[in-house]
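Asker: There are structures below to look over.
Values quoted throughout were computed directly from the atomic coordinates according to the rules given, and no laboratory measurement underlies them. What you see is a predicted model; the values in this text were computed from it and never measured.
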Structure I
C-alpha cells in the first residue's frame, strides 16, 4: 500500500520542485488516478504491512496513504477533476481522524510515565493486535523482552511517519510519549552513536551467539532508523541532535561508505567479526538506508525536511481540520460511532442503502454515488441522532438486481 502511495508523492514533489511541468502531470494522471483508486478500494487496511509480515494497519502505511490522497487531490484539481479532488480530501480527513482509534493505546504506563502510545500494527475492524513473543525467539537476552510495556502490544519506530508525513506535530504529547516508550524499548547506544531496533517482536537478525539468521531469531538495530529519527529531530527544531544522528549513520557504514541493513547491537564477538555499532551479517548496501541518508543531507542543508508534504501540514497542523464523518465498509465494519457524526457507507459496486434509525419502523433509501475511482458511497444524515440510537441498514445491489439478505447495525454513543 505504501509502495503505491510513494510514486504519487514523488510525482507531486517533482511538480512542486519544477522537475515536472503540467503537461507531464497530465500524461501521468491516468496512472495516478488508478493508483489512488486502488488505495481507496483496499485501504486503509494493508494486505501486508511495511515489513511484509502481517496484515493490518501500521502508522507508516496509513500516514503515507493519507498524504498520497491529499497530493492526488491537488493533481486531480490540476487535471480538471475537482469532484475527485473533493472526495480524496474527504477520505484523507476521515482516515486521519481515525488514526488514534486504530493505532493508539490510551494506557498509563508507569515505567515510562506516559498516558499512552502508538502501536506497531492493528487490524481494522477487530481488536487491536495483541500478539505474543514467538517461541523461537531467544528472548533471554533481548532488551525488548524485559522492557515490554502493555503485555502483548508491539511498539515500533513506524509512528515517526505521522510526523514525517505532516499528520501530527512533533510536539504532540502522544508523539512525545511514544518516543519515551520507543527509546526505552528499542534504542541501542553504541560507540558510534544511537540506533534503534525495528520493534519488540522482531525475529530478523543473528542469534544470541552471533550465528547467522536462519528463520526467526533476534532482530538487530537498523542504521536506516537513525536517519528517520534524525528527520524527526529536525522537525522538532533540534538541529544539533539531527546532525549528531547523521554522523552516527555515517559511522555505521563500512570503509567503502556502504551502509548496512543492520548493525551488531550487543557486546563484541571478535571470533565472528561482530562489533557493537558495526555491520552485522545483514544485506549491504541497503539502498533504502542510502536514500534516507541522502534525503537527510538535503534536509539538513535546507534546514527543513525537504520532502515533507505541504498539503498535510496545512490541513492538519495549521488548519487543524476536523472530520465530520465516520465510515463503514465491508472490510471495516464499524459497530459504534460517536454522536454528531455523519455515517458514510462505502461499497465496491453501485447500491441503494436501505436504512432506518428506529428499528425499521420507518425506512429511508440512499443511492450510492460514483466519484470515478471504482468505489461508491452514500452519506447518511446521522449527525442529528442522539447517543443510544442505532442505525440499521442493508443493500440493494443495482447491477445484480438483488438484496444483500443481511442487516448491519451501527450504535451511536454520546
Structure II
C-alpha cells in the first residue's frame, strides 16, 4: 500500500530571480528602483558640489523676509510687508481657487456639449461640433488673452458709474460689472451663535451637509418605492424644504447681512471683488478644457450598447430619464479615466495666469519672489513640489471615485 505525500519543496536559488516567473518581475522592479535612487543621488550630489564651488548654498530662510509687493486678488490677509511664505500661500490659494472653479464649469460645459453632439437635431449637433473643433484646436493662452481683452474693452470703468450723468449703473443696486472685475455683495453675520465668524461658517457647512444627506435619504426612499411599485413619488418640494427651511431659520437666527459694494473715490469698495484676470483665466480654462471633456463624454455615451437605450425606452422612460438613469451611469467607466487627465491639465494650465496678471503660485513664488531673492533652485523645487502634490491628490480622489462607479462583476 502506497501513501501520497507532497513533493519536496524546491530550495531557493539566486538563479530563480531571473529564471522563475514568480520572482522575475520583482527583480526588475528592484533593479529599476535602485537605478532611479542612484540617479537622483548623483544629480543631487552634483548640484550641491556645483553650488559649493560657486559659493552658494540651498537655503529657504528667504521665505521669512518681507515680500515687498502687493497682490490684488487674495483669499487671506496680505500686505506688502508680509513674508515671501505668506505671498506663496496667497498664490497657492489663488491657484486652487481658479483650478476648482474651472474644473466644475468645464465639466458642466463638457457634459452639455458632449450630450448635444449626439442630438438628433442637426443644427444643435453641428453647433456643438463647431464649438469642440474651434476651442480645442486653439492654444488656451490665446483664449485667455482674447477674453481678458474683451472684458477690458467692453465693460465700463468705475468712473462711468459716478454722478448724475453716469453712463453705467449697478445691476439691482447690488452688482457692478466693470473692466477691473465684478463686484458682488459679501455675506457676513452681525450676531451669530458664536463670536467667531469661522465657527459660524462651519455651522453653515454642517447644516449644508445635513441637508445633502437628508436629500439623499429622500431620493433613496423614492428609488425603493419606484423599484417596488414602478411609480416614482415626487420629491422636488420635499428636497426644497429640506434645503431652504433650515437655511432660512439659521440665517435669521445668526443675523445674516450683506455688504454691498459702493463707489468711493476712483474704485468700488466693499463686497467681494472677482478680478478681471481671474474671470478671464477661469472662463478660458473652462471653455477650452470643456471641448476636450465633450469628446470624452461623447465617446463614453457611444460606448454604451444601443440595446440599453432601446430597452429603457421600451419600459416607458422618457429620453431625459434614459440619459440620466441608464446611459450616463454606464458611460462613466469610459469618461472618468480621461477626465482625470483633463483636471490635471486645468491645474497645470493655470500657470499661464501670469499672462493676464493673476497672482497664482507661478506668478508669486516662481515669478516675483524668484526675481527678488535670486533663489531660483529653491523656488523651482517648491513649485515642482506643489504641482506634484496637487496632481497626485487629484488623481487619488478621482481614482477613488472611479472605483466606486465602475461596473461590479458578479
Structure III
C-alpha cells in the first residue's frame, strides 16, 4: 500500500464443488479432509523455518487447507483505528480517551471481527522515540495478542524508514539509495541489524493467554515491483532486492532465532505471467506465502477477470510449490462503488478456482477508508459479502493453531 496517515476422485470432486458452494450461514467450516493428514514434522520440513513453533506450523497447514474452500477476510489496523461517520474518526493512540481495545469498524457493521488482522512495524522498528511511540508499540502488542486470543490470524508489513539517513520510506520524498548500504559492509548495516533486533525482541514478547508465542505472517519489503519505496524498482536491481529479502529471513531465523514467523512476499500488480511475477522472487527456501497487492485492477469499472487472471498466477504457483497464497492488500478507496464487495472483490476471488488464504483491505481513516461505516451506501453490500458462505470472518473461522 502506498501508505496513508491492506481413492480419490470423489474427494477431489467434493473439494472442488465446495469451493463455490455456500455452507449454512452461521456454521463453522471444518478443515477440508485430505487423503493423508500430515504431522507437524512433515509440515515443518516444507517451511522457511524448520524450527518454527508448533502453532506457526499448524497455522501454515490450516490456512492451506482452508484456502481450498474458503477465503478469510482481513482488515489492516482493524482494532487500531477507524471511522465513526463520514466526518469523524477514531484511533487507539496515546492522546485518545475512551477508545476500547475491542472497537472495530468491521464488527460494528457486520457483528463479527475480521479473521485476519494486519499491523505494521512502522512505529515499532524505526527511528523515533518518546511516549507516543512507546504507546504505539505497546498497543500494537496488546491488539496482536488479542487477535490471537480470538483465534484469528495476524500479519505484519513494514513501512521501514530509509536507514541510511533515517528519512522517509517514499522515494519521492527521500531519493536516497539504500538497498546495498543495509547489507554487510554497507554504511547502514549496523542500523539495519539493530532494527531487525527490535523486530525479533518484539516477536518474542508476544506471549498469549495460552502461554504460546503468537505466530505472525511477516511481509517485509512489499510492492518491490513499483518505484515508490526505497527498496523498489528503479532503486535496486532484482538481484539486490533478492539479497536483501534473503538477508532479512536468515538474520531473523538463524542469528536472532525468531521461531514464530511465516515469511510472506508480495509484489504489486505489474505482471501477467509467472516469469514476470517471479522477477523479484527470493526463492522457495525463503518464502512461505506468495501474494500480491492490487488496488488498480480492483477499481470500479474494471472487469473482475483482469485481476483474476493475475491472481491465478499467484494461486497456481502456491499450489505447485507448497506455499500459501493471498491477496495481501486490496480495496476501493472510500467505496465509491456501493456494491464493490460483492460485484468486484467476491466475483474476482471466486473466479478460476483460486486458493487464496485471505484477502485484506487497508486501514480506515476519515480521508481514505476501505470498509463502510454504519449507514454508508455500501453497508448492506458489505454485510452480503460477509454472509456469503465462501468468505470467512472471525465468527466462522476454523481452528488455526492446532492440527486436528
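Asker: Figure out for me which of the structures I, II, III the number 41, 26, 19 belongs to, where semi-axes √(5λ) of the Cα gyration tensor in Å was derived from the coordinates. Walk me through the numbers before you get to the answer.
Answerer: On the way: I: 41, 26, 19; II: 44, 39, 24; III: 29, 25, 22.
Among I, II, III, the structure yielding 41, 26, 19 for semi-axes √(5λ) of the Cα gyration tensor in Å is I.
Asker: Thinking of I, II, III, which structure, once helix-only ellipticity at 222 nm (-39500 (n - 2.57) for each DSSP H run of 4 or more, over all residues; to 500) is computed, gives back -11000?
Answerer: Working: I: -11000; II: -21000; III: -9000.
Attributed to the structure labelled I.
Asker: With Cα extents along the principal axes in Å, for residues 214-333 alone coming out at 48, 30, 28, pick the structure among I, II, III it was computed from. Don't skip to the end; give the middle numbers.
Answerer: Values: I: 61, 42, 22; II: 66, 41, 20; III: 48, 30, 28.
Derived from the structure labelled III.
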